[in-house]
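**Student:** Below: a set of structures, written as structure tokens.
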Structure I
Amino acid sequence: MTVTRIVANLAVADPGADAPFWTGLLGLETAMDLGWVVNHREGPAQVQLISRDATAPEDSRVSVEVDDVDAVYARAVADGYEIVHPLTTEEWGVRRFFVRTPQGVVVNVLAHA
């Protein structure tokens with residue numbers, strides 16, 4: 001298993017309202033806008049603004065993209081980590097699950113489907 005990227009997920013009331021800051025002041029481009037989540041990036045630098053996750057019961061604080069999400073899920077379950085959102089193929093093209101770290105941080109582990 002290889003981690004291919006890690007993206008901070010910032011909790012905001014309106015993800016679109018901050019676009020001028022990220023795209024104007026900092027020069028990032030909007031890579032994805034689903035309304036409830038907006039991703040801004042430039043090269044490897046990325047940030048996601050999230051108002052409320054569309055399908056998960058809790059919001060994640062970080063997204064970790066991996067090359068084999070099924071293997072990571074199986075390991076998380078075998079190691080006894082709390083699964084917050086089950087392994088799911090989402091309609092926007094990712095396969096993901098949410099897992100809680102020992103200190104309580106919710107992590108979105110995903111791969112593009």
Structure II
Amino acid sequence: MPLIQVKTSVSQPESNVIESLLTTLSAKLAQHLGKPESYVMTSFDSDIKMTFSGTFDPVCYLEVKSVGNMSPSQTKAMSDDFCQVIEDTLGVDKNRTYIEFADAKGSMWGWNGKTF
């Protein structure tokens with residue numbers, strides 16, 4: 001049910017870097033939301049043509065979706081945490097990373113032939 005998608009203009013990092021990034025984000029998202037990691041999905045797309053502030057300098061966009069309501073304190077903590085992980089792992093400055101947080105109704109999220 002929780003999902004974090006990473007989209008970046010950074011060239012494709014080594015496979016082990018991507019795997020480490022995704023497993024780190026997966027564990028952190030589960031922890032921040034207090035949900036089992038067994039439900040967390042992650043994805044990574046690189047080499048996307050993106051601009052920010054009118055330049056092609058490295059940039060990153062994250063989407064975080066979850067069934068239920070994320071509180072302002074949770075999204076603030078996640079923003080701080082995830083921006084730091086992206087900066088440390090991909091070298092994208094925190095001020096060049098946007099994160100979209102979206103709550104989903106259980107009836108609008110499908111899994112295993114059902115909805116939540």
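Each value in this text was obtained by applying a stated rule to the coordinates, not by laboratory testing. Every value quoted in this text rests on a predicted model; they were computed, and no experiment measured them. Cβ atoms are built from the backbone, for glycine too; each structure is taken alone.
**Student:** One of I, II was used to calculate semi-axes √(5λ) of the Cα gyration tensor in Å, for residues 15-54 alone, giving 25, 14, 8; which?
**Tutor:** The read-out comes from structure II.
**Student:** If helix-only ellipticity at 222 nm (-39500 (n - 2.57) for each DSSP H run of 4 or more, over all residues; to 500) comes out at -11000 when worked out from the coordinates, which of I, II was used?
**Tutor:** II
**Student:** Still on this structure: Given 17.4 as the derived value for mean count of other Cβ atoms within 10 Å over residues 23-30, which of the supplied structures I, II does it correspond to?
**Tutor:** The read-out was computed on structure II.
**Student:** Let me ask something additional. Give the label, chosen from I, II, of the structure having the highest value of distance in nm of label points 7 Å out along Cα→Cβ at positions 47 and 103.
**Tutor:** Once distance in nm of label points 7 Å out along Cα→Cβ at positions 47 and 103 is tallied for I, II, the winner is II.
**Student:** Check the numbers for distance in nm of label points 7 Å out along Cα→Cβ at positions 7 and 31 across I, II and tell me which is largest.
**Tutor:** Top value of distance in nm of label points 7 Å out along Cα→Cβ at positions 7 and 31 goes to structure II.
**Student:** To continue, here is another question. Assign the value 32, calculated as relative contact order in percent (Cα under 8 Å, 6 or more apart), to the correct structure from I, II.
**Tutor:** II
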